[in-house]
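Colleague: In what follows, structures are represented as structure tokens.
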Structure 1
Amino acid sequence: MRIYTLIFFAAGLSFSQVSQAQVEICSDIFISEYLEGTGNNKGLEFFNPTSESIDLSAYELQRWSNGEAGSTDATQLFGVLPAMTTWVLVNGQTEDVDLGGGAISPMCDAVMQGAADQLDNPYPAPTYMNGNDALVLVKNGSTVVDIFGKPGEDPGTAWTDDAENGFVDIGDGASWLTSNHTLQRKFDVGDGVTVPPVAFDTFLEWDTLPNNTWTGLGNHSCVCGATGMVQFTATPELQVFPNPSVDGKFQIESGQPVAKIEVYSPEGRLVEVISPSSDVRNWSVSTSNWTAGVYFVNVQYLNGSIFANRIVIR
């Protein structure tokens, strides 16, 4: 049983005032994986444990950096997340950045970015976390649906396994857990934390994996179910090519009539909207003015089903 005590209110946010045992599980998305690797190899995975699709545009991920008593930066999610599936947000830096004085901010690993459904905003953004930053997942601007870490507390380098010192980094021999680790939500967790904890004991809800491990991205299993459990109606045949696109354009071909096509940038900005006025099945999209990165193509069919596809623009 998880019981947390309310320790503060942040302006504009609604923290639940009941114990987690009284909260219905499997009722809303939660953070299912946390990756804090070397350099900018950082990301989050979100899981939809419900039986219905969820519109992610209602959700915002906030970073509460270095013990700040409020959000220092935030990223709005986008897209539609079907039941029992995941959404992966990864650091969006695609090249090394010279910070001056010999310091370099390195690009995020390309393989990790290739597993993403959404690339995060440019710096500052939540996926520039450094192990001592709390993360808060907020719905509709004010309702907290999940918390990672302890908002308002600076644990030092990271939250640790040192129970005697409140799991912060002050005791000799304490092991960092939220820095240079991948963390996966435990199987028996079926809902998010909505009340700031008295102390953030990582092992209560998270399993630890070695640094720079992201082979599990896109898959999650818990008491609510697992990715791939829900059977969906087959998606009408659709092709997005060439992928990667290197000549300033790409093609979309559909086997069935389409109501609307939307293309989102790596930062979640809507860059292209196509609303066919007739039974057209082939579209050419110009990318000559787009920056390089991973873009996301959402195709809505006349029957209401949605096909999501990622395409790399070089």
Structure 2
Amino acid sequence: MKNVKKLSNKEPTKDISRDDLKSKIPLSTSKKKRIVKISKNLSFGGDKLPIIAGPNGVESKKLMIDVAKQLKKNNIHIIRGHAYKPLTFPYRSKQYSESRDKGMDIMDEIKKDFGLLVVTEVTELRFLERINKTADILQIGSRNMQNLELIKKIASTNKPIILKRHFGSSIRDLLGAAEHILLEGNSNLILCERGMSIPHTHRSTSRFALDIQAIPALKEISCLPVISDPSHASFWAPWVPSLTYASIAAGCDGLIIEIHPNPKKSHVDPLQPLNFNQFKQLITKSKKISILFNKKII
């Protein structure tokens, strides 16, 4: 950038310094708040609070149809469907395999038949072209937050992007990654808090803890919309509603909620999805809570 004259590391820190604001992350900390428009009637960063919902992976056409029907019943407009799915460990159960291109074909049908917007994670450059044909929002998962070549290529599509904070990264790291996307000329960027790795997570099966404090912190310092993913953060469905309501109160601009008709049969992470009835209850309560903060759930 031409207006950045002096780059330095005079104040290296895990937190954001004055030097960072001036010379390292000036775009992501601009005073002009950004509204990320997804469609004519849906955007992140304004008075609407969009919900993104769906299963962890595109397991089958029937699953995605069942999920799409539930979203329509609850007046939710964005479906989550990952056909390319990185796992923490290399061993995959016989039950689970990535649906890949076949999964994207299913999402094409869902998009056409139900009029839903599609979010899909991009895991590798070789999948970007196929995903770009279908997805309305491209997701950069936490493991790829600092895969700079990947995020630059994704930025070049000029499509809206969800950038998930890595579970071991500071807000400074997250905004550094965001700066790479903004510098490529793509301002359609949404930040996502999805939980941190800490010594204690209050339950043996919970891998992460949702950093609620990160939401107001990012809203204070960054110009970008901030959404929350309580499902991946808690890894425990009974906690998802409470963390959802807390995220709304903290000022989030949207939410990612994992749902499945039969969570116990989910091919990946069966402990975290809400079933359809739980999802309906969550949406009903979230609508009431959001009114207190001059927001509207969509």
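Colleague: Quick one: Rg and Dmax of the Cα atoms in Å came out at 20.3, 69 when computed from one of 1, 2, so which one is it?
Modeller: Numbers: 1: 20.3, 69; 2: 18.3, 56.
Corresponding structure: 1.
Colleague: From which structure (1, 2) was mean count of other Cβ atoms within 10 Å over residues 104-111 calculated, if the value obtained is 19.4? Walk me through the intermediate numbers first.
Modeller: Values: 1: 14.9; 2: 19.4.
Label of the source structure: 2.
Colleague: Hey, helix-only ellipticity at 222 nm (-39500 (n - 2.57) for each DSSP H run of 4 or more, over all residues; to 500) derived from one of 1, 2 reads -10500; which structure? Don't skip to the answer; put the middle values down first.
Modeller: Working: 1: -500; 2: -10500.
The read-out comes from structure 2.
Colleague: Between structures 1, 2, where is distance in nm of label points 7 Å out along Cα→Cβ at positions 112 and 200 highest? Please list the in-between numbers first.
Modeller: Working: 1: 1.7; 2: 5.4.
Answer by largest value of distance in nm of label points 7 Å out along Cα→Cβ at positions 112 and 200: 2.
Colleague: For structures 1, 2, which has the highest computed value of distance in nm of label points 7 Å out along Cα→Cβ at positions 176 and 208? Could you put the intermediate results ahead of the total?
Modeller: On the way: 1: 1.2; 2: 1.9.
Top value of distance in nm of label points 7 Å out along Cα→Cβ at positions 176 and 208 goes to structure 2.
Colleague: Let me ask you something else. Using mean count of other Cβ atoms within 10 Å over residues 152-159 for the comparison, can you identify which of 1, 2 gives the largest number? Let's see the in-between values first.
Modeller: Values: 1: 20.8; 2: 16.9.
That would be structure 1.
Colleague: Right, next: Given a value of 0.10 for FRET efficiency 1/(1 + (r/R0)^6) of positions 168 and 280 (r between Cβ atoms, R0 = 41 Å, to 0.05), calculated from one of 1, 2, which structure does it belong to? Let's see the in-between values first.
Modeller: Details: 1: 0.10; 2: 0.75.
Answer for the origin of the read-out: 1.
Readers should treat all values here as calculations from the given coordinates under stated rules, not as data from a laboratory. These numbers were taken from a predicted model, which means no experiment stands behind them. Cβ atoms are built from the backbone, for glycine too; each structure is taken alone.
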